[in-house]
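Asks: Have a look at these structures, which come just after this line.
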Structure 1
Amino acid sequence: MPVAIITGASRGLGYALAAALAERGWYLVLDARTRVVLAEAAGELSALGGRVVALPGDVTDAAHRKELVAAAQELGGLDLLVNNAGILGVEPLVPLDSHPLDQFRAVLEANVVAPLGLLQEALPLLREAPTGAVVDISSDAAVEAYRTWGGYGASKAALDQLSAVLAVEEPDLRVWWVDPGSMRTEMLAAAEPDEDLTGVPLPEEIAPAFLRLLDERPASGRYSASALLGAK
């Protein structure tokens with residue numbers, strides 16, 4: 001069975017992607033920072049099919065990243081790495097003139113440095129997989145200028161560029177950096193607590209866009225979930 005590592009998988013998009021793959025029988029290595037919430041999620045996902053290894057920890061920790069890759073190897077290898085875990089830094093978001101620099105550094109560490117570190121650990125296994133793929137979760141804030149989204153958007157723009165360079169350096173892999181669009185998640189609610197999220201899609205409504213990437217394996221590049229879902 002194919003094996004995937006999904007970070008930030010206890011809730012939101014990470015959980016929705018894990019559920020979609022579990023239903024297809026994938027073996028999953030899942031990460032999240034909150035042990036209890038991750039354990040509950042893993043129990044639910046195990047009932048859907050496949051095998052689930054849940055490893056609580058922080059992806060900014062190099063030892064934890066090694067643990068995730070070792071778990072995938074024990075399951076048989078690694079076919080897919082999903083860099084989904086990320087932080088806002090400041091909740092709710094604030095303009096750049098009042099953005100604490102220590103929180104900006106934390107955003108870069110979690111949203112850029114940690115995904116690169118995990119990728120470096122995972123590359124040997126991904127190169128061995130016949131259909132190795134990397135999915136980096138981007139944002140429209142990476143390419144559009146939204147008030148108060150400067151710190152988070154800068155981190156996602158950096159992740160986009162890392163993904164683009166990786167696609168050039170690893171032509172035998174598929175590297176997709178994907179903008180999922182607005183989703184009704186705890187993160188979005190924390191970012192802009194006064195926003196009415198009624199009508200905003202749930203993560204499980206976005207997950208099929210990622211399944212389409214896996215099924216059709218288009219060229220490495222930047223994709224939006226809205227385009228993938230609307231061009232069937």
Structure 2
Amino acid sequence: MNRAALLVLADGRFPAGGHAHSGGAEEAVTAGRVRDVAGLEEFCRGRLHTSGLVAAGLAAAAAAGYEPLLLEEAADARTASPALRHTSRRLGRQLLRAARSAWPCAELEALAAARPRGAHQPVVLGLAARCAGLMPLDAAYAAAYESIGGPVTATVRLLRLDPFDATAVLARLAADLDHVAAAAAEAAQRIHADGPAALPAGSAPLLDIAAEQHATRAARLFAS
């Protein structure tokens with residue numbers, strides 16, 4: 001097992017396109033829901049336990065070898081917002097391109113052929129983890145961390161927060177991240193017996209509404 005691959009996959013410099021997306025943070029800042037470090041921490045905790053948990057479950061299931069196209073359907077069912085579905089596939093397409101270069105694998109090639117316009121990002125992330133020799137729990141950690149790491153980095157730019165204070169937010173959420181990753185990996189263990197219904201399906205209606213609002217803004221710093 002190549003655990004060092006997890007560092008590469010979770011590295012913000014990995015060319016997966018995440019730097020252009022705020023994970024809903026830009027709209028939250030624009031709407032005044034995030035104004036400072038405390039608001040950022042509250043936003044990230046909520047995101048981690050809803051959409052972050054869903055993404056971690058999908059990634060863990062893909063890493064466990066579950067059929068990616070069935071996970072694509074599960075991701076669609078768990079993503080109510082058309083804007084978020086578009087963003088997920090856009091990020092998935094970029095991540096798939098990077099992963100195919102880093103870890104050539106027949107399963108990645110098959111997904112690219114089946115979904116030329118892009119697969120959901122968590123599904124691609126989990127499959128990339130599998131091809132890199134990682135475990136479902138590793139994939140869950142990568143997905144869960146991405147769900148809060150992106151918003152924190154974006155909010156530093158949006159509000160000119162002290163980067164040290166923003167990094168402390170991630171540190172304080174470490175126990176939550178452990179919990180989410182473990183829950184996602186445990187659900188993935190049951191998917192072969194119980195199907196996609198075993199995976200988390202928590203919703204975040206405010207994130208859905210914010211994504212639709214953000215997609216209509218003419219002036220914005222981030223794509224989502």
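Every number in this text was worked out from the coordinates using simple rules, so none of it is lab data. Here the structure is a predicted model, which means the values were calculated and not measured. Cβ atoms are built from the backbone, for glycine too; each structure is taken alone.
Asks: If relative contact order in percent (Cα under 8 Å, 6 or more apart) comes out at 37 when worked out from the coordinates, which of 1, 2 was used?
Replies: So the calculation was done on 2.
Asks: Given 12.0 as the derived value for mean count of other Cβ atoms within 10 Å over residues 97-104, which of the supplied structures 1, 2 does it correspond to?
Replies: 1
Asks: So, one more: To test your reading of the models, identify which of 1, 2 gives 3.0 for distance in nm of label points 7 Å out along Cα→Cβ at positions 145 and 169 when calculated.
Replies: It traces back to 1.
Asks: For the read-out Cα extents along the principal axes in Å, for residues 121-160 alone, a value of 38, 15, 12 was computed from one structure; give its label from 1, 2.
Replies: Comparing all candidates, it corresponds to 2.
Asks: Given 32.0 as the derived value for mean count of other Cβ atoms within 10 Å over residues 57-64, which of the supplied structures 1, 2 does it correspond to?
Replies: 2
Asks: To which of 1, 2 does the computed value -14000 (helix-only ellipticity at 222 nm (-39500 (n - 2.57) for each DSSP H run of 4 or more, over all residues; to 500)) belong?
Replies: Working through the options, I get structure 1.
Asks: Still on this structure, please answer the following. Here mean projected area of the Cα convex hull in nm², for residues 49-112 alone has been calculated and equals 4.4, so which of 1, 2 was it run on?
Replies: Checking each candidate, the match is 2.
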